[in-house]
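Peer 1: Input: structures, listed below.
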Structure 1
Amino acid sequence: MRSLRITGAAGGVGTMLRRGLRGLADEIRLFDRTAIEGGGGERALSGDVADLATGCSAMAGCDACVHLAGIPVEAPFEDILHANLRGAWALFEAARLEGCERVVFASSNHASGFIPVEARVGDEAPVRPDTYYGASKVFGEALGSLYHDKFGLRVACIRIGTALPLPLEERHLSTWLSPGDLNRLVTACLTSPNLGFAIVYGVSANHRRWWDLKAGRRLGYEPLDDAEVYALEVAPNPVGRFQGGPKFTDPGTTP
């Protein structure tokens, strides 16, 4: 691969991911709204992800893009509208205009957060967003489907669980995505010859996971980590009734 763009590269997921993707492309373009320092083989760019002209300039010559930019938690709708909805449209449109063939879109488990915790689901899971944030990820998935069907982009939408160095609370024993498995999953999405359009749950091989791994495995993803190793160390917070967790699904949490 000649050039790979990563938007939201300064964020938590972007920071974990860029280390593992070094060497996958001759050049990695790190894009964020704040200044970021690039290392060997990296080129740092800054700007508003929702600005199409900026996006086209940053995308020119790229073979693939990993789109992480946006507000990663619940927020007022106007903020979500600009960063997550307009930002996703500008990203896919820039990819189309500049001939970028493959997009890995960071969706979220909150796109289906109102599914009960006793359910075991995969890429066929219904859309049940738990917040404006979750709904914005559903919009991004729909855009990915549109740009695949209409314009031929290869698109993987990863419904990321809890991407952290270590699980911190009881819910994470089901939702954790380790740094190593994050890199393995994104690498599979960027390199698989079988990718057309896919919705994939981003989760490690957790004993208590709610989401199956079939869609990821079709792309070559094989997770190696299991949050159960840390079961005695996590905070025993209530998991709640729904997969999105009480913080997102309890009444009154929308701003």
Structure 2
Amino acid sequence: MLLADYDKELLAQAHAALEDDGYDVTSVVTDVSDHAAVAGLAETAAGLGPVTRLIHTAGLSAAKSGVAAILAVDLAGVAYSAEEFGKVIEPGGAGVVIASMAGTLAAPGLTPEMEHALAVTPSDDLLSLPFLHLEVMQSATGAYSLAKRGNQLRMAAAALAWGRRGARINSISPGIIATRQGRDELAGESGKSMRAMTAASARKRMGTPGDIAAAAAFLLSPDADFITGTDLLIDGGVTAAFRLGAIDRQAPAPGH
């Protein structure tokens, strides 16, 4: 197992926990916003043995990060990973990247032309798209939603390249999940709207990391062999409540 993270301390903790559970782990400090670093990570993975699974969870929230960092990590970083691991993934392999309900609900004013550009622009040119310039994209929440919509679109396009290697890739869009970032947002400005969304949803609870892990395990398994290039929305029914008018359409989607 190859484990990568930007935070050395968190990486060391995760490495130790997995080793304690009996896994053979190699860990590498990696900045996913650096294309060369991601290419090196993919090369390292291939050097360890056949690459059969990719799980990309790296991301920044709108609650604690600025526009430039969010676009670099949440948008470009995902594109780099899908591209580079798509070069080394084995036939029969599969990948999952974490997008967000925010990309489904609140991507700000994207035209079909913009969505096409997010899907197919070469990864090194993504951040040069005119509608991503910092003088245009000034809201961290807007940048987060756009990046996550870009993830959804990007995986649809990446599925073609992965398919040529006999592999699959999909995205998962979590709703309000009880992670550390999710709890930070609950304590912040968006907390009130997040609680209202949860109360109005079909399941009436926050999701858990286990909810997302179970879905990822399915998408990475042979049982999902005919599923690729799609997004799996896991939000407890929040999006359905929005679309049916049970939640105020002006309420901001969470950056998580």
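Readers should treat all values here as calculations from the given coordinates under stated rules, not as data from a laboratory. The shown structure was predicted, so the numbers you read here are calculated from the model rather than taken from an experiment. Cβ atoms are built from the backbone, for glycine too; each structure is taken alone.
Peer 1: When FRET efficiency 1/(1 + (r/R0)^6) of positions 2 and 50 (r between Cβ atoms, R0 = 30 Å, to 0.05) is calculated, the result is 1.00; to which of the structures 1, 2 does this value belong?
Peer 2: 2
Peer 1: Oh, and also: For mean projected area of the Cα convex hull in nm², which structure out of 1, 2 has the highest calculated value?
Peer 2: 2
Peer 1: To which of 1, 2 does the computed value 22.8 (mean count of other Cβ atoms within 10 Å over residues 66-73) belong?
Peer 2: 1
Peer 1: Work out the source of 33 here, i.e. which of 1, 2 gives that when percent of Cα pairs over 24 Å apart, for residues 26-137 alone is computed.
Peer 2: So the calculation was done on 1.
Peer 1: Work out the source of 1.8 here, i.e. which of 1, 2 gives that when distance in nm of label points 7 Å out along Cα→Cβ at positions 10 and 234 is computed.
Peer 2: That value comes from structure 2.
Peer 1: Oh, and also: Out of 1, 2, which one gives -9000 for helix-only ellipticity at 222 nm (-39500 (n - 2.57) for each DSSP H run of 4 or more, over all residues; to 500) as computed from the coordinates?
Peer 2: 1
Peer 1: Something else about it: A value of 21 was computed for relative contact order in percent (Cα under 8 Å, 6 or more apart); which of 1, 2 is the source structure?
Peer 2: 2
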